[in-house]
Structure P
Amino acid sequence: MAPSSQKQWSVSGKDKDFDGLQLVDAPVPKVGENDVLVKMHAASLNYRDLIIPKGMYPFPASFPVVACSDGAGEVVEVGSKVSRFAKGDRVVTLFNQGHQFGPVDVAASHTGLGGAVDGTLRQYAVLNENGLVRAPRNLDHAEASTLTCAALTSWNALYGLKPLKPGETVLVQGTGGVSVFALQFAKAAGATVIATTSSNEKAQTLKKLGAHHVINYKEDANWGETAKKLTPGGEGVDHIVEVGGAGTLEQSLKAVKFEGVISIIGFLSGAKGMPPIIECLNNICTARGVYVGSRALMEDMVRAIEANDIHPVVDEKVFDFEKAREAYEYQWSQKHFGKVVIKIA
């Protein structure tokens, strides 16, 4: 039986120093007939979670809002008409609660946890049964809590439009959550993986994770052409997971194969000064914006994680629930490798 009140981290507005992120008392929401009450065990951070309180997020947000989209926990109560879950089931949250299958639409894009609707950084959450997915059997709560945004985004990049095939080449940028998941998924699919990084130390870690080639972009400013030369016949990369934005897209266009796909995920190096869209014609490629993914895609991803025994890379420093703001600061300072997890219970 859940208590009547709980602690939760609420974003009250936009503030450059995370001062708008506050630990507050709140009632535990009531369960409707189609709802599930989840005791949250872990949440994990994305770059998105950091820029929402800083006022840099380009999609809808409604304040005050419970922070974070990513979370895993255990079902403790179900509504009278719930058919997909039972008490005791381990579950993971779906990022856009309204995105069930197929392409995302405007309505579904306004249902993002931790932005438009209350998220996961709380002790208990009530969600519609369609806003949850069964957690992979091979993962613990901390690992499972990393799947909602970064993992599903990378899975969508590789399988949402033009599914990755064995023997193809994938390029990932850096060591953030999306890039590391894309490396793991591509490796499991029998693809050749080219990774970029700014650190020789991180290069060794990327190789341990399965990258076939690693390019230090600080030492090789023209890494796009270098990556292309590493592909069979020098034809180019089939799938590029583009997280950098203006600072990297020019090189991605140099690396991509004719009829290849550049999945644009983020803008870590800024959004201004992007190459014009006509470059897609010049390079005969598809550039596609990816906004996480559907429940159907996430269920496919969970099956793949189980079948290949894939384990998310979790940063060695796990934060207690009461120290969530420190977790935000830690990730903002870019001290992490892999996913930053906050242990709730």
Structure Q
Amino acid sequence: MSSTPARATRLGPVARLAAALVVLALGLAGCGDTGGDDPAPAATSGAFPVRIDHKYGATEITKQPTRVVTLGLSDQDPVLALGTVPVGAIDWFLERPYGKWPWVQPLWGSTPPEIVGERDDYNMEKIAALRPDLIIGLYSGMTQEQYGQLSKLAPTVAQPKGFEDYAAPWQDMTRLAGRALGRPEQADKLIADVDARFAKARQEHPGYAGRTVAVVDPYEAGKYAVFAPSDPKVVFMTQLGFTVPDTIVQAVGKEYAAEIGSERLDLVNVDKLLFLTSDGSAEPRVKADKVYSSLDVAKQNRAVFLPYENPPLGGALSFSTVLSVPYALDQILPLLGDG
């Protein structure tokens, strides 16, 4: 077997989608104008005016917003969780992640949003026509120029300060959405409730503590993306008590994943191995890999294969929001066993 070091690099198209929150199928279509069937909850007393720091400065919001446009890939989740139905949202790659997932579908009710662009490519005319009183672009790659244009339409909250684009934890984005909507206490409670769910899971599964883990996308025959400890999918596992081996940390370096060939699958010979799969051919393909089948993790059946879709288990891990994380806990814990 080759001793070539694992190479951390920018991945191919399939792996990039996986790393960035794989969303693959059709969702709801249509447009909305009212922002929901029911009025949004009232803001916390004294919540406004509020000043929110972000990547491009600070934005002051003087009153509770009622017509919110979300431009981040997952921004609709915390906004919906806080009781506001956005009037506008974006497509991703000509897909509809805003309303596709089971953890969010019920919250849209009968008012799916107006589609105001694709990932980081906004239709300013459509946004203006919606007459928003707040624009949120937290999980986005919004540029300074776009921010300037959007700020002329409504108060705009760009990416969280202090993080790379698409790198802020879901807790930070939930708190910023809560402040912008005038519901900071509700946001804190939502986060605390998820933290309590993780604490309960750790208590009920003490065997997870200290066990090694790897999360991998077998995106092509003989090619594997091993995700970094900072990736939301891996963070989910470490919050359950698992740990990432130093060999993976070193292989990934500063990238979000290490791309390896079969010859370096020794990196993922861990106590619990999660394969995230995009189609039904992935699992038999991996099991047929001679290097993989020689590992203890394979021989002792310590690997779990999770589809991105049908059901969207990998999708929930990848989306990593205040709504998708509880769904992932409900669905994935029974598959992990006791460790």
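None of the figures in this text is laboratory data; all of them are computed from the coordinates on show. Every value quoted in this text rests on a predicted model; they were computed, and no experiment measured them. Cβ atoms are built from the backbone, for glycine too; each structure is taken alone.
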Practice item. Of the structures P, Q, report the one carrying the highest value of mean count of other Cβ atoms within 10 Å over residues 296-303. Key: P
Review point. Which one of P, Q has distance in nm of label points 7 Å out along Cα→Cβ at positions 144 and 280, as calculated from the coordinates, equal to 3.7?
Key: P
Check your understanding: Taking helix-only ellipticity at 222 nm (-39500 (n - 2.57) for each DSSP H run of 4 or more, over all residues; to 500) from the coordinates of each of P, Q, which one would give -6500?
Key -> P
